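*Asks:* Input: structures, listed below.
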Structure 1
Amino acid sequence: MNKIVIISFLMISVGISLLPHIVYALAKIASWIVHFRVTYRPYGIATLCMLGIWLVMFLYGNVFARYFFETKTVDIECKGLPKSFDGYRIVHISDLHLDGWDGHEEKMTEIVDSINALNADLVCFTGDLISLSSDELTPFIPILKNIKAKQGVVCIMGNHDYLPYRRDLTEKQRWAQVHAFQQILRNDLGWKMLLNEHIVLKESSDSVAVIGCENQSMGVHRVIQRGNLTKAMAGSEGMFPIILTHDPTHWRGEILKKLTYSQTPSPIRGSTMLITSEFVELGWGRGSDMGSLTLSGHTHSGQFRVFGLSAASFVYKEYDGLYTEGIHNLYVNIGLGGTMPFRFGATPEITLLRLNSK
């Protein structure tokens, strides 16, 4: 971890140092054209000031802020949610990246206690439990297996969980570790791993489908693309869908398009397109009265947020919190950990989602 801290700090420090020098170089070029004097001193001072501010921020974000967390409560209107599920409570957590919690087992215990205190109907974890090795999970098994909910814990795989950044492993070794990791979650933690499949939740005579996709990145970061929404939803026709997918770019890239297929205007006739039997069989043809809820993570809100501006906003259209498109909702949890050992402003979160039938 010390190596990662040093490399992360140095890379960003170099970037910060370059900014005033780039401005100075541009000003110098302009001075030659329009004949005015430019001195280096103000730009050198600006560099030192910016580095000083960054040092303070990094130390605070690395030593303190990344271990803080908050519990958010979000009410979501869900059109088509059965009345029996009105008020249904889901705790949504994501992106633990356990390598960053090494030696801080007491903080993880505090997180688990906070989750359990919410007395949720269901806990959903939307991927990236680890960063580089399944060994990161070992010291936290006795803690994480204590997460409780009335209908259990369901989880999906994030891009890091497939270990794509391990250059020292052969493909066979990597998949052996991935499969071993999945078995730990199933057998040791007791979590329900959804790999392009779904489970059905029952309340009275009503049913809701929790649909779990493997990682399907459709934005700028496309390391892992294993999601199969068709396979995951097959057999869930007529049920309100709660879709778990790690990368929120999947929502706009595929999920919205397929769930709203029946409402897409025809470019030829100007009327509503007909739904083929194929789409009905795959579960897309749910009609205009059936909304959806998608839960994602992945973005960490850039792990940096100042005055409401998130670093992730430059990369993702949906990156933090609740988004609504018509009758379809997406919630992006900004995670409890991070790929870089630093948080500033983007406070790690546990989210309690309260679903309201509409």
Structure 2
Amino acid sequence: MKYTTFSACLPAVLAGLIFLSCQSAQPEAVEDRETVPVEEFIEETAFPVILPEPDEALPVSSFGEIWAYVMAGRESALAPGMPLSDIGYFGAEIDSYGKLTDVPNPHRLRFFPARVHLVVSCGSRALSHFVLAYGSPERRALVADLIEAARTFDGVQIDFELIPQRDGGAFLSFLAELRAGLGDKIFTAALPARTRKISHDVFDYENIKPLVDRILVMAYDEHWSTSKPGPIASLSWCRNVADYALRVIGRDKLIMGIPFYGRAWGHINPSRAYLYSGIEAIINENRIDEIRRENGIPTFDYEAPVAVKVYYEDDYSLSARMELYKSLGVASIGFWRLGQETPAVWNILHLETE
């Protein structure tokens, strides 16, 4: 029955999914956690995962820590009673001069009884190189700003997803310097998914683990907006990611990230620049017979059918993933992000308390 309901509103869902794939320099652009994937980091396997029967009642999944991201300006997505232990408040950024900016006000979340962590993102290789440089005044200022901003938060999470390979050492020393200055604040890092050790990896789990209190493994974007269509995080891939993370990071420091969002792929995308010969081909192939001029510039319209493939997450897939992680010994999970989920997920989650 739930799939019939989803089909009825498919056009609206597709519009929302396609919107999530759009990118800009504003905070909105990071909603779907779009990164620059590297294919050799991904190992696809056919490892079997046991799934419940579709007509079975879904189990309630219990975890010691349940994290979720909240976007600044969308605090209403956080509702009283949600079984969450920690909130990643997204998100502060770094401007073109290396200064910390857009730090959200944690008092907006004071109604919710969870620890609140300041999430700081940097989505540019050039900017990452700039602010991580050893001994630079920009790095010293950024570390000082982060330590000061952390005073009103329970912790800080670093989410630098685009770091040049040559800056791996600088990134580690930056984390060590920040760790030393944060005192008893909870220090976490959001890192991309891995299924094995990679040579010269900027995000090497073994190197980063001693410098932080928690590592949130972003176990999503196995397939992304410009890849071939596929699940955001297939269960077999998630199993391999979790198995490696547990072995290298360990149960006490690991948070397994879980996606709430979906993606849509179309078999054609006409949004691009064309040579004149390409425009002629469009005119001929689509039998365009009406070309207008707007202030002397030729223009025309045409319609073309688009086949769309959609992968998304519902309570069944989320339950299967959570139970998989639980069976492997994962103690903590984290969701990207509140406001994107099916409400049914809150019926199958339980936060373990002492």
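*Asks:* Computing mean projected area of the Cα convex hull in nm², for residues 137-288 alone for each of 1, 2, which one ends up highest?
*Replies:* 2
*Asks:* Turning to a different aspect of this structure: Of the structures labelled 1, 2, one was used to calculate mean projected area of the Cα convex hull in nm², for residues 57-104 alone, giving 5.0. Name it.
*Replies:* Here the read-out was taken from 2.
*Asks:* Which of the displayed structures (1, 2) returns the greatest value of FRET efficiency 1/(1 + (r/R0)^6) of positions 97 and 297 (r between Cβ atoms, R0 = 35 Å, to 0.05) on calculation?
*Replies:* 1
*Asks:* Now a separate question. Suppose distance in nm of label points 7 Å out along Cα→Cβ at positions 89 and 345 works out to 2.2; of 1, 2, which structure was it derived from?
*Replies:* The read-out was computed on structure 2.
*Asks:* While we're looking at this one, here's another question. Suppose you compute mean count of other Cβ atoms within 10 Å over residues 169-176 for every structure in 1, 2: which one lands on 18.0?
*Replies:* 2
Since every read-out is calculated from the coordinates, none of them should be taken as a lab result. Owing to the predicted nature of the structure, the values given are computational and were not obtained by experimental measurement. Cβ atoms are built from the backbone, for glycine too; each structure is taken alone.
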